[in-house]
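Please treat every number below as a calculation from the coordinates, not as lab data. Since this is a predicted model, take the numbers as computed values, not measurements. Cβ atoms are built from the backbone, for glycine too; each structure is taken alone.
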Structure 1
């Protein structure tokens, strides 16, 4: 599936603003020029290399799928989803299994 370059730019701008980053700060974090970042956000740069995409994702603390618009929470709660994944990742395997059992019991109640 090809992703519209304008959609990538819109997602990039949205994520940058959600994380309260300026163009200057994102440019600094990605080691790119402000002009390059602005051109990506405006959909004017049609050639985004994979390593560039990954740098942007890292700086925005997001996944390529979210940046490309392939997946997104239906409510737009991708930040909360990421936080939940971080919390779950920090748990031991035993605690994750216990939590899963509790969630299933809660949902089925």
Structure 2
């Protein structure tokens, strides 16, 4: 469940950075169209991975409900950060990436 949340959080952060306004607030410049596409693709990839983690963790009937609930909560984090402290988003993404990798490796062990 933790890995699913962290992957959804990363996906929401990536999708937030795919918007030019938020990208400019965080990185200090507007993204090129190819960068927007990469951020957007990364966001959808992480959301798909979190959905896959939901299906691996629970029954097929409850997994989509659990995924939608956790994705909603995960989406609140980048929304709040982009609203009040946009420069913190890269740090949050780095910590989340580290925790997601550690959680996935611990689950495999």
Structure 3
């Protein structure tokens, strides 16, 4: 973690350092840091679907379902054939009580 932080300190627009630190923070359950790192990745490169995906999943885990849905919607907008994203969005939709939306997403997976 320290190596990634040092790299970011030296090169503030080093996307891969933010991304890899975010992945490490997932493993450490440092969810706010994960969100911050993937937000930085997105700010530096808005086409990085894996950053939206990971940030969306973490927001879903911590109960920020609306934010998670927005990120997962962005992933689907950028790449419609990632069916596992529909499953994760279905979970988030279920979290806000949108049973019909959740079922529609789950059907896309099967």
When mean count of other Cβ atoms within 10 Å over residues 58-65 is computed for each of 1, 2, 3, the largest belongs to: 3
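Looking just at relative contact order in percent (Cα under 8 Å, 6 or more apart), which of the labels 1, 2, 3 belongs to the structure with the highest value?
2
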With helix-only ellipticity at 222 nm (-39500 (n - 2.57) for each DSSP H run of 4 or more, over all residues; to 500) derived as -25000, matching label from 1, 2, 3: 3
